[in-house]
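Chemist: Input: structures, listed below.
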Structure 1
Amino acid sequence: MGFFKMELLNVIFLSLIQGITEFLPISSSAHLILFPTFSGNKDQGLLIDISVHLGSLIAVTTFFWTDVRAIIASAVKFFSGNLHDSTSNLVVCLVVATTPAVVLGAALKYTGLYDYIRESTLIIGIAMIGFGILLWVSDKKEQVNLKISDWTIRHALILGFWQMLALIPGTSRSGITITGARFLNYNRSSAIKISMLMSIPTIIAAATLEFYSLGFENISINWLEIVLAIIISALAAFGALSLMMRLLTTINFTPYVLYRMLLGSFLIIWAIM
């Protein structure tokens, strides 16, 4: 009974970590990778990883439901041959922005290189600091103040290449795409919104890839843990996203950068000791 409670507590902590960190520019993947290392618990496994990412997907889809609904309707029209819908450009941009990371992610997954990278605490620490500084620099530069309505296919491709860097644990998918958007002169609000909308197809693609590679021959499925992981990560992600969007007009990304610097420094010291 005590072991069962510990397993549930482990799932709850992982779900909270994923939910809180997924859309903040502090790298959810790094936190999920590091949790078993520093807690002494066994690795949570792909099934829980998929579940907590599904919770994050529910959160971002719900938060931006008006935009998502318009994108879905436009996508249906677009693939039916109507290329002149008002949001068709956004559909194309999302497809273009998602493709590079999906292709590289699949390549790293099937060559085994990703497993090597994700096990390096030193790489995670360096990425936390390096890409944190890059986020700070991008947010401090003078902006032309572009909005999401100004998003072009060229900019989508550039952000797609930026998103490829998120395959390095410690980078942060949201952080690196926000950084790229800020360097392209999008205002803070539009940069975050573009990053969040990019996360939807990216999470779907990543979860599908993990699900496909999972295999169910020798897997024991605990539905209570899965449902709990989805619900808690969804609620935590929605709360974190709501807070970030509410505060973006009054604060910049400096607090997140400072957190990245502190955690990254600790991880580097831990790795080399």
Structure 2
Amino acid sequence: MAVIALVSAKGSPGVTTAALAAALSWHRRLVLAECDPAGGSVLAGYLGGALDGPRGLGELAVGELRDGNLESAFWSQLVDLDAPKRERLLLPGVVDPAQAGSVTPLWQRFADFFTGLEKGVPPYDVLVDCGRLQVGGPPWPVLRAAAVVLLVTRAHLPDLSATRATIKAIERDFAEHRVPPGTLRLLVVGDGHGTSEISKALRLPVIARLPHDPRTAAVLGRGGTVRANRPLLRAASQLEVPVRALLDRRRARLAWPGAPVPRPVTAPSTPGVSGAV
């Protein structure tokens, strides 16, 4: 389908929780990429930290800066979220703060690579957890490359106020870099103001709303058994539908003979992917 990025204004409205819930219920091959400059949390949280060594975005960045081997090294840095199917994969984020400096100059390289996964054999969607926008070295190139950017916000007034300022910042950046219109949407989390009220106040459509489900959020944050019948997982499993509909409309509107085609990225026949715990 495409690259779909999730980002928030400030605080912790649940970007990683929303991204992981969507990834675990996605219906197509998917890579969940943790591109939060502040660091990844899925390995230590949901997966309990049980891996056989360093793995993820930071290791890729170090290798790319040293050897330029992103294409060959990428698949070995992934973790299988639904072993042995290898259809929902995780690219863990940086753990060591010292690695953050290696990642920042490579955001454009990663953005181009993620875009190529959509056209690969087999094709993969990429769900990107970009964390908070108001941090050092945010992944702007990834946001610009995404076919859909979901701005995650809670539905209370302080959160909406911060979200309004972030919308303006994203829209200014997208206009400056000629990102096609219609990319940005709101993903509302939890209780509070109604979605139509939020959309009207922020002048941006709400693509979906995820319910307040602390029990499931705790499992996604600290590990345990994920139950598909829980409210958060049920809602997350439906997120793919409006995202796909939005993509279909945008592609139909933007299609033109000279449109650039991303370079495809082909997965190895037996990717070196670690199984989930």
Structure 3
Amino acid sequence: MLTLRSAGKLLDLDQPVVMGILNCTPDSFYSVSRVQHIDQGLRFAEEQIRQGAQILDLGGQSTRPGSERIDAEEETNRVIPLLTAIRKKFPSVFLSIDTFHASVAKAAIDEGIDIINDVSGGQIDPQMLDVVANSRLPFVIMHMSGTPQDMQQHTSYVNVTATVKEYLNERIELCKSMGIDQLILDPGFGFSKTTEQSFQILRELSNLAELPYPLMVGLSRKSMIYRTLEVDPLMALNGTTALHMQALTQGARILRVHDVRPAWETIRLFQALHRKD
């Protein structure tokens, strides 16, 4: 049984779940996901929960390719007030903090966060793994080479899927050595990967699903979809849904998405398709 634990709450991942995205940023690539004030964020959170999200992922810093990096203080000021408000209004929902700053993660822990989601897997801030280990919370390890500012300069691989699997195995062993035993794995679609490499990983995702921890995918409205379809992110929902079904078939347990209801419906149809009477 795949279960995440936090503050007496349990999240069963034997069946796939939806993680909704809330961006407390002015520059995330998908403008509809941006939250500018607490009341808007609470309405957004309530709607995502109503539509089926079991996890909400809050981020205060854009990690799109070439994004402007902000310091931990500004990120904290953006995201922690909304986190505090959501935690108070929705005490039972699992909340995730999307950050690579250890101090932001620590502030989120103090406000009742349940999951720490670091696009660098603990590499950008050397204090992050200590913070996670002390918290005993689930930790998302994502594959990325370099930083969000220069990651698209790091796309040379002999075999991208094998490289991602090797990286995840190395980070798993490091985390386990520090007492971090609740892990979620993210192959990092679009992070230090070309469109072709992202599609290769998706074709071979079952290889990564062999690892002993649940797999999260972040495909929602990404460039691998909208560039292939020659549309902009606003028109990339149908493509996202198509690739979500492929990810579920290959073993994904968490869909990290901008559009909760379509992802929830995809999971329901996936379950009906594979139900054995």
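Chemist: With relative contact order in percent (Cα under 8 Å, 6 or more apart) as the yardstick, tell me which of 1, 2, 3 scores highest. Numbers along the way, then the final one.
Modeler: Values: 1: 37; 2: 31; 3: 19.
Between 1, 2, 3, the highest calculated value is found for 1.
Chemist: Thinking only about distance in nm of label points 7 Å out along Cα→Cβ at positions 181 and 245, which of 1, 2, 3 has the largest value? Spell out each step's value before the answer.
Modeler: Details: 1: 1.1; 2: 2.1; 3: 4.0.
With respect to distance in nm of label points 7 Å out along Cα→Cβ at positions 181 and 245, the highest-scoring structure among 1, 2, 3 is 3.
Chemist: If mean projected area of the Cα convex hull in nm², for residues 205-252 alone is calculated from each of 1, 2, 3, which structure is the one that comes out at 4.9?
Modeler: That value comes from structure 1.
No value in this document is a laboratory result; all are computed from the given coordinates. On a predicted model such as this, the values are computed, not experimentally measured, just so you know. Cβ atoms are built from the backbone, for glycine too; each structure is taken alone.
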